[in-house]
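Pasting the structures here.
Just so you know, all these numbers are worked out from the coordinates, no wet-lab data involved. Here the structure is a predicted model, which means the values were calculated and not measured. Cβ atoms are built from the backbone, for glycine too; each structure is taken alone.
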Structure 1
Amino acid sequence: MNTKKKHIAFVIGALSPGGAERVITNLSNSLVKDFKVTIITFIESDPFYALNDSVNVVSCFKELKNPKSFLGSLKLNYSILKRVSKITKEEKIDLLIGFITQANIKAVLAAKFNGIPCLISERNDPLKNDIPKFWVILRKYIYPKANCLIVQTEKVKQVYERMIKAKEMVVLPNPISTELSKLREDYSTNREKIILSVGTFNNDKRQERIISAFHELQLNNWKLLLIGEGPNESKLKALIEELNISDKVKTLPKIRNVHDYYNKASIFAFASKAEGFPNVLLEAMHFGLPSLSTDCNYGPSELITNGVNGFLAPVNDQAIFVDYLQKLVDSKELRLSFSKESQKTTEKFLDTHVTSSWRNLILKHLS
């Protein structure tokens, strides 16, 4: 008997470059075997990551203008919510899955309006203080109305358990897509002498720490490559100029073929002060890149055991960060050892394992 596939939909702002967007793409590509899959975005955007043709993308609006006032913001968010709810009804969605705070809140409300279950996925550091208070209050009251809150690490779960009375809370890490995994090449010590960092150029990611460390070490035959875009781009470029290292330090915009750089570089460096779960660190380690990261909340300590498969430096201890970078540059043996251990660590994050957990959770709430 041919049973009709249940229809699930992810809700997110746009399919732009980013960790959550990559996860939704990976999950959609895998789950489309078992479900009819739609992605509802607030604004129209070409998917940055390769999306299976069977996945349906529906946008609420072609574009949105930034509101000038709190009242304008309320009106805008209400109109997005109405559209999400209408699309849910028109597309006959059986279950909604929100990703990131604002989309989560809209997904919960739209699911309530349509009498269907809703799962929400929180991707950020729960104690981050740059989320507007309005959303923090809504989160407290609306998240408990979701059928399940999905977080990425045990530590984040513990924080949310104190903050929110969720009906159900589950830890599901980010999946590494099988497609990406197929592109990795063996790590060897005759790679290019490139220290790579990938991430949005913003205050959380603190690429200036990596630039300063690179400058302090005066590494003559090494290069530093920063891949990303964001509000701090001009500030970072100015720092590179000021330190007179523009011949050795380059920035590149976000690119689809980031795997080419994971396969080319010798070291991965990451200096965040806050994370939900760092996708790029997971990917770099999966590609066998010996990695140095700050021990920020949350994520790096779930991936790196200090001195075993990478280095973890205290968030604000630049001297230790510099010292660890020096050790990685100096020792080919250490780089090879970290490379082997990194790959072992990340096997459990392959999407075959993670997606089956998502599939089971979705089926549980559809029954």
Structure 2
Amino acid sequence: MNRVLVLTGGGDCPGLNAVLRAIVKRASRERNWEVVGSYQAFDGVMREPTEIKILDENAVAGIHVQGGTILGTTNRGGPFAWPVKKQDGSLEHLDRSDELIRKLEHLGIDAVINIGGDGSQRISQKLYEKGVNIIGVPKTIDNDLSFTDFTFGFQTAVQTATEAVDKLVTTAASHNRILILEVMGRYAGWIALHAAVAGGAEVCLIPEIPYDVNKVLERLRKRFSGGKGFANIVIAEGAHPRGGEMVYQNEGKEKKSGKARLGGVALQLKEDLKEAGCEGEIRETVLGHLQRGGTPIAYDRILATQFGVKAFEMVLERKFGEMVAYKHPDVISVPIKLVVQKYNLVDKQSYLIRTARGIGISFGDE
């Protein structure tokens, strides 16, 4: 009996369960293949006792409509940075990758399918370089993985953000206010850009286009006349002014280690606009984890299912060290090594940016 281990790492994301279901259902069509799931990414394999479970068709029946992941997930630790508390209470991170590989061999694992974002695929590449038969499946609401047109979960996050813009428009109009919506995306502005275009925002601020607060204020003033008017701003959590830095929820060691959480840019923008002379009443809303949860929309269920089937077929074809990718209209595979070399950022010359400018959306740069 051949065994494939599947796991979900990083942040949760709409569509994860649809991938798991697709892998299991595709594997069930082959003889002598068993799918095993690890709880909370690789942690389930490395823990004692081991936390893994057999995934058959009964275990995944109907889960494609559920948000989150039935295997749980984590964005901390991992085989190359396992956290261990020292006697003084501080943490040190140990490389347990060799131990993980021995356990995979002991469990009779023939291949691994790692479903996750940039951090998870960096782990995939390092394990592949150490000899693990591993396949990557791209997962992130941020859409920041290269070599794939879209990642599943992104469109659901955009739908949630767009619905938030729609709701805030009515409040802004009723009270003659400026409402700022802060959305996720880390270093990429995909969610903010799509939600701003779909929701009809007046201003969209993204990390790829540093903004001038005075240019933003200039655009807002055009929306108000005689004290009447309203405006909606969508801002990505990683957006920042020209010459300025991104806003973090935490500083110090966590920021230096790369584990700092972005957040608070909407409030910062509000304060900067007031300081620049904005007379309008401003309110900010942080959408936060609402973007990550809930039922995946049909698009993401379909894309996730395609990814799951392709991932298992890549196992059969022994295309290890590669990641599933969507290049319209095909689902293909690309080397993970190439994927993790750069982020998929919004191209400032893209047609969607041109479209946004064409309908009058300001990016605070001109």
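Of note:
- Structure (1, 2) behind the derived value 18.8 of mean projected area of the Cα convex hull in nm²: 1
- Among 1, 2, structure where FRET efficiency 1/(1 + (r/R0)^6) of positions 96 and 200 (r between Cβ atoms, R0 = 35 Å, to 0.05) as derived comes to 0.85: 1
- Calculating relative contact order in percent (Cα under 8 Å, 6 or more apart) for structures 1, 2 picks out 2 as the one with the greatest value.
- Here helix-only ellipticity at 222 nm (-39500 (n - 2.57) for each DSSP H run of 4 or more, over all residues; to 500) was derived from just one of the structures 1, 2, and that gives -10500; the source is 2.
- Structure (1, 2) behind the derived value 18.4, 61 of Rg and Dmax of the Cα atoms in Å, for residues 280-319 alone: 2
- Structure responsible for 2.0, with distance in nm of label points 7 Å out along Cα→Cβ at positions 80 and 152 calculated and labels 1, 2 on offer: 1
- Among candidates 1, 2, the computation of distance in nm of label points 7 Å out along Cα→Cβ at positions 48 and 304 that gave 2.2 used structure 1.
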